[in-house]
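Please go over the structures that come below.
Just so it is clear, none of the values below were taken in a lab; they were calculated from the coordinates. It should be emphasised that the depicted structure is a prediction, and the values quoted were computed from it without experimental measurement. Cβ atoms are built from the backbone, for glycine too; each structure is taken alone.
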Structure P
Amino acid sequence: MVAAMVISGTIGWLVVVSGRPVTQVVFWRCVFGALVLLPVCAAKGYLLPGRMNLRQFAMAIAGGIAIVANWLFLFSAYSESSISIATTVYNTQPFMLVGLGALFLGERLTLAKLGWLSLAFFGMVLIVQTRPDTGATQGNYLLGIALALGAAFFYALAALFAKRLKGVPPHLIALVHVAVGIIALSPLALHGGWPGGATAWSTLVTLGVVHTGLMYILLYGAIQRLPTHLTGALSFIYPIVAILVDGAAFGHRLHVVQAAGAALILLAAAGMTLGWSWRRKTRKNGAPVYPR
C-alpha cells in the first residue's frame with residue numbers, strides 16, 4: 001500500500017515532464033497500462049466467459065468513462081494551479097462520494113460527516129483566497145481548482161459504479177477502464193501526432209506500466225490484505241508525496257495560509273475516511289479518552 005501511494009504521488013511530476021497534451025498522456029497511459037493488465041487478467045483466468053454479465057459490463061464501461069474523465073481533469077489542473085494544490089483539492093473526493101451516496105444509494109448524512117465537510121469547505125476557502133508565494137504557475141489558478149474539483153467528482157462517480165460491481169475482480173475492472181480510455185481518446189490522441197523524443201516516450205511508458213499497471217496490482221493486493229481503516233490511513237501518503245515532489249522538482253511553495261487550508265482539507269478527508277467522531281469518548285469514571 002505504501003509503495004502504491006508513493007508511486008501515485010509522482011504521477012503529476014511525470015505528466016508535467018512529458019510535455020504532451022493531456023489527451024495524449026491519458027491515451028498512452030491507458031495503452032501501456034492495458035499491456036500490463038491484460039496478461040495479468042489472462043493468467044488469473046479473469047478473461048474467461050461468465051466473469052461479468054451484461055449489466056456489470058455496462059456498469060464497468062460507465063465507470064471507465066468516469067475514471068478517464070477524472071484523469072483528464074486532474075492532469076489539466078496541474079498546469080493551471082500546481083501539482084500540490086490540484087492534489088490537495090482532489091482529496092475532497094470522499095465528500096463527493098458521500099454526497100452521491102446520499103443521493104443515489106440512500107446513505108445517511110450524519111452530523112459528524114457534515115462537520116468534516118464544513119472543515120474541508122473552510123480549508124477550500126483559504127486555498128481559493130490566496131496563491132503560492134514562489135514558483136507560481138502561469139495558468140489560471142481558479143480554473144485549476146475547478147478542474148481538480150471536477151476530477152474529484154468523476155472519481156467519486158467511478159467509485160459509485162464500482163460499488164455495484166461486487167464479485168467482479170478489480171484487475172478486470174481496471175482493464176475495462178483503460179480499454180475505454182483507449183477507444184474514447186484514440187481519435188484525439190492520434191490526431192495530434194505521435195510523441196517524439198526519449199523523454200516523452202519514457203515518461204508515457206512509465207505512467208502506463210508503473211503508475212497504472214503495477215500501481216493497480218499493488219493497490220488491489222493491499223486492499224485485499226489490509227483492514228479498511230489502515231488502507232484509508234495509508235492512502236494519505238499520496239497527497240503528502242505529491243506536495244513534496246512538487247516542491248523538489250518544480251520549486252512550488254505554498255503560502256502559509258494556503259498550506260493551512262491544505263492541512264484542513266486533508267484532516268477533514270482523514271476524519272471522513274476513518275470515521276472519526278467529534279465527540280470525546282469517556283471512560284466509566286467519566287475521564288476523557290484521547291486518541292493516541
Structure Q
Amino acid sequence: MTSANPIRNVSDTALWVAIYRAMESERPDAIFHDPYARRLGGERGQAIVDAMPRGRAMSWPMVVRTAVMDEIILRCVRQGAATVLNLAAGLDARPYRLALPASLRWLHVDLPDMVDYYRSHMDAETPRCELEFIAADLRDADARRAVFAKAAQNGPVLAITEGLLVYLEAGDVAALARDLHDVADAKWWLSDLASPMLLKYLERQWQPMLQQGNAPFRFGPAENTGFFAPFGWRELEFRPHWDESQRLKRTMPHAWLWNLLRLFQSKKQREAMKRFSGIMLLESTRST
C-alpha cells in the first residue's frame with residue numbers, strides 16, 4: 001500500500017481482524033477454521049496488520065474472541081435462539097462456516113458499502129442457515145429500530161456486537177442497549193467489552209493510527225457489565241480474554257512473565273485484571 005496509514009475508517013478494521021482469522025486458520029493446530037478470511041481480508045487487511053505496531057503479535061485477543069464467541073453462539077442456538085441479529089457484522093463468515101441449523105434466521109447488518117463488499121466476495125458460497133443481508137446505518141435511530149423490529153418477529157433473538165462497542169460513545173451504547181431490549185426484544189446479547197485500563201493501554205499501542213483512520217477506541221465503562229443494568233440487561237457470563245487465552249493456548253507474547261507478576265498482586269488487583277477485557281453474554285431481565 002502506498003498510504004502511510006492503510007486504515008481509512010472503522011469498516012477497515014474488519015479487514016484487519018479477518019487477516020487474524022486467516023492467520024489462525026492457516027496454523028496446523030488451528031482452534032477454528034475460517035476458509036474465507038484470507039479472501040475477505042485481502043491486501044488492505046494484510047497491509048493493516050503489517051502497519052500496526054506489533055500487529056502480528058497482537059492477534060491473540062482477536063483469535064480468542066472469535067473462538068469463544070463461536071462456542072457461545074452455538075450454545076445459544078442449541079438453547080433455542082431462532083434469530084441471530086449480527087450488528088456491524090463486517091466480514092463475519094459464521095453463517096457459512098459454523099454448523100448451524102438450516103432453520104436459523106441470521107440477519108447480517110452493516111453499512112451499505114460493507115454489505116456490498118462482503119456479498120461480492122461471498123456470492124459463490126452457500127450459507128448453512130437462512131441468511132439475510134440488511135444495509136443500515138445503526139446511528140440512525142429510526143433505521144436501527146426498524147431493523148430491530150424486524151428481528152423481533154421471530155424470536156428468541158441473540159444479538160451480537162462483536163468488535164463494535166469500543167468504537168462508540170457511551171450515549172450511543174446506551175441507546176443501542178435500550179433498543180435491543182425494548183424493540184428487538186433480544187433474549188441474549190453477546191459482545192466483547194473493554195475496560196478503562198485497556199483503553200489506556202491501547203492509547204500507547206494503536207490509538208494514534210486508529211485516530212488518524214477515524215476509528216479511535218472510545219468505550220470502556222468503569223462499571224463493566226453493570227453499565228447495561230439500567231437498560232434491562234444482566235450479566236449471564238463474562239469470559240476474560242486472559243483466562244480464555246490460557247485455556248485455548250493462544251497467549252500474548254511473554255505471558256509467562258505476566259503470570260509470574262500476578263502472583264504478587266493482591267486479590268483485589270487480580271479481580272480487577274479479570275475485567276481488563278473479555279467476552280460478555282448478557283441476558284434480558286425480561287427473560288428471568
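Things to note:
- Of the structures P, Q, the one that 1.17 was derived from, the read-out being Rg/Rh (Cα atoms, Kirkwood Rh), for residues 50-89 alone: Q
- Parent structure of the calculated result 41, given that relative contact order in percent (Cα under 8 Å, 6 or more apart) is the read-out and P, Q the choices: P
- Structure (P, Q) behind the derived value -23500 of helix-only ellipticity at 222 nm (-39500 (n - 2.57) for each DSSP H run of 4 or more, over all residues; to 500): P
- Origin of the value 15.4, 45, where Rg and Dmax of the Cα atoms in Å, for residues 170-233 alone was derived from one of P, Q: P
- Comparing mean count of other Cβ atoms within 10 Å over residues 194-201 across structures P, Q, the highest figure is found for Q.
- Comparison of P, Q by Rg/Rh (Cα atoms, Kirkwood Rh), for residues 66-129 alone - largest value held by: P
- For 1.36 (Cα Rg over 2.2 N^0.38 Å, for residues 162-273 alone, calculated) the corresponding structure among P, Q: P
- Of the structures P, Q, the one that 0.94 was derived from, the read-out being Rg/Rh (Cα atoms, Kirkwood Rh): Q
- Set P, Q, criterion distance in nm of label points 7 Å out along Cα→Cβ at positions 26 and 218: the highest-scoring structure is Q.
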